[in-house]
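These are the structures in question, set out in turn.
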Structure P
Amino acid sequence: MSQAASGEGRRILVIQGHPDAFAPDFCHALQGAYEQGAAAGGHHIRSVNVAQLDFPILRSQQAWEAGELPPALTGVQTDLTWAEHVVIFFPLWLGDMPALLKAFLEQVARPGFAFKGDADNPFAEKPLTGRSARVVVTMGMPALVYRWYFRAHGVKSLERNILRFVGMSPVHETLIGSVGKPGAGFDEAGRTWLETLRKMGATGD
């Protein structure tokens, strides 16, 4: 039974990973539908638009391990600590997440926050354990082609090497294909997906 069904709203952090903060893209429409459903379902929502944040890319292991977290991202770490469920939206670019989203995750998931070590194990403690996640990905190719021919390698890497690595589980995915053409995603099939995301939001999934 979901927490919504039992009368308890979930704390949900929504991360929009599209590199263009203001384009009328289907990713943003899906995010809006999910947040509408979540609000109607009594959940508590915080959102992050990665493209609106000012941060540099990491260029060395030393900067990742010991450098200062960019001020624009301190609130994101606070939101991740607050959240019970994380939903990430992004378009598939060259078979993977956009570079800006990858740079964002590298900055946020630093040692001392996403994992902590001891003398025997550098990953002994994972403070984000207990949070669930969903990845919502749009793409120009049919989703079945990406899933079965390309094995969804980019999405699987995000799920396995980042989200599950820092302790998030379960991690689910929603792959939405054939939205690469101008206006695609806002046709009948697109409206069906928008309704699907509203329902996901309502259940806090």
Structure Q
Amino acid sequence: MLDNRHKIIVSNLRKNYSLFELNENELPNNPISLFEKWFNQAVESEVDEPNAMTLATCSKDGKPSARIVLLKEFSSDGFIFFTNYESRKGIEIISNPNVALVFLWKELERQIRIVGFSEKTSREESEKYFYSRPIESQIGAYISTQSSVLTSKEELFKKFEGIKKQCKNNKIPFPENWGGFRVVPNEMEFWQGQPNRLHDRIVYSRNKNDWSTKRLYP
């Protein structure tokens, strides 16, 4: 039962944004360049986990799903994250490669929405990143049948300690069901908060060999 003595009126929560503007005459031709600029500013501003992004997927029968994952690399080719290919998100991406990403950097009053398609990274790329991780993270990925039912937390710890002892002086085997996805963008929207909810929204859309831009109503 809700305690009405401390009830928060959600509809009264609001903030007026005023830190930056986003103007057409300052836009680079390529949205990846603007993403890099904003991402570097987020890091320099000590935004908490600036590489955290919402990943939205959809099953074959049209049921959407979203969760937070961590960006591990980006370039003109796309945005890379790593996961278990047999997890819910892995299965959904393989069956329906159309995905969306959202970055929220509230400290800078900014968000970026990315729409595109996913493709697996190469085995070489996946292995390179896997073995760059701390050994504990490697073990975690190796033992996890991600998204399947876990009987108890103790079972997970037991598996972890077992592999840790077993591979004490040996390399952790690379999990065949684990690797990266690269999200190749077709559309990228940059949102900059503005006073009075008159926010700046600039959308880049991919053409054959370049990008076009347009401003949207907030």
For mean count of other Cβ atoms within 10 Å over residues 38-45 computed as 14.8, the structure of P, Q it came from: Q
Answer label among P, Q for the case where percent of Cα pairs over 14 Å apart, for residues 70-109 alone, calculated from the coordinates, equals 54: P
Tell me which structure, out of P, Q, gives 8, 34, 37, 17, 3, 0 once P(r) over Cα pairs in 10 Å bins from 0, in percent is calculated. P
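Have a look at P, Q and say which one yields 2.1 for distance in nm of label points 7 Å out along Cα→Cβ at positions 14 and 78, as calculated.
Numbers: P: 2.1; Q: 4.1.
For distance in nm of label points 7 Å out along Cα→Cβ at positions 14 and 78, the value 2.1 is produced by structure P.
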Computing relative contact order in percent (Cα under 8 Å, 6 or more apart) for each of P, Q, the value 24 comes from structure Q
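FYI, it's all coordinate maths here, none of it is from the lab. Remember, predicted model here, so these are calculated numbers, not experimental data. Cβ atoms are built from the backbone, for glycine too; each structure is taken alone.
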